[in-house]
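Listed below are the structures to be examined.
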Structure I
Amino acid sequence: MNAFMKMVRHPLKFRLFLLFNLPSAYFAGVRIKYISEEKCAVTVPYKWFSKNPFRSTYFACLAMAAEMSTGALTLSHIYKRSPSVSMLITDMTAEYYKKATAVTTFVCRDGIALRDAVEEAIAANGNNIITVKSTGTNEAGEMIAEFSFTWSLKVRNK
């Protein structure tokens, strides 16, 4: 298990990571529930800090959880890597299907494709672009939203 996944799976360490690096995700209650090389599941609750005036989860909080499901997988492949690889979102699209009025779980199943994209960038000593999907469902399994994120991966020159 790599160092990033080990840190994410430790509840206290990951909460401290969120508090210091992504405080809005920490306070909104965004949490990684599952991570492996292949997929990542991230939840966001419907609560006071994440709600909107329409009695549902604010779209930005949904986007934050969806992005984290793809970003955590990407980070797991570049964390403390040599050569160093930077990651940046260059595009995002979203489709919303139903109001989020409870816990929404976003799952990205593109971990292997992300790993391969990182390896291709490193092999070429350049950059690579990949688009991955995260699907959000409620506790009843109904689709809430679907996001696509385009990640740019670039090998840092020393």
Structure II
Amino acid sequence: MTESYGGLTQLGKHIIAPQSPAQAVLEHVPNPRTDARYLIRFAAPEFTSLCPLTGQPDFAHLVIDYVPDQWIVESKSLKLFLASFRNHGSFHEACSMEVASRIVAITQPIWLRIGAYWYPRGGIPIDVFWQTGAPPADVWIPDQEVAPYRGRG
């Protein structure tokens, strides 16, 4: 049985990557298993944005975990949304929270957390962690398993 996702604007179409997160369209589709509590994980190990002061690139490994309710993120739109940060100047904290906030707004999950593991800027790695509340007790939520930055040591 094929489901129709008539409201999607990007899936199955050639889309030019948006130039900013404000231009990016983040879409959702119905959760196919609303009868079950489960975790969805997205990992973006090559997330890139720009320093708002110097214009130099910043790199992060993002791990986004969420327990869906009625909606799940449509993954192509997420890829385009994340790519839209490549030309966007913003501090690590703002980028990390914008990613999480947009996903929460579009999916209204039961629970979401983001681990944003940023590579050093000025010799200091900046990691940003946030979650919507306490994790559900009845869902297996594995560790994000991203090692802290060690440099060459």
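Could you tell me which structure in I, II was used to calculate mean count of other Cβ atoms within 10 Å over residues 52-59 as 12.1? It was calculated from structure II. Figure out for me which of the structures I, II the number 16.4 belongs to, where mean count of other Cβ atoms within 10 Å over residues 20-27 was derived from the coordinates. Matching structure: II. With Rg/Rh (Cα atoms, Kirkwood Rh), for residues 36-83 alone coming out at 1.10, pick the structure among I, II it was computed from. This value belongs to structure II. State the single structure among I, II that was used to calculate helix-only ellipticity at 222 nm (-39500 (n - 2.57) for each DSSP H run of 4 or more, over all residues; to 500), giving -5000. Among I, II, the structure yielding -5000 for helix-only ellipticity at 222 nm (-39500 (n - 2.57) for each DSSP H run of 4 or more, over all residues; to 500) is II. Among candidates I, II, the computation of percent of Cα pairs over 24 Å apart that gave 36 used structure II. Which structure, out of I, II, was P(r) over Cα pairs in 10 Å bins from 0, in percent, for residues 60-107 alone derived from, given a value of 21, 60, 18, 1? The structure behind it is II.
Coordinate-derived values only; no laboratory data. Everything numeric in this text was worked out from a predicted model, so none of it was measured. Cβ atoms are built from the backbone, for glycine too; each structure is taken alone.
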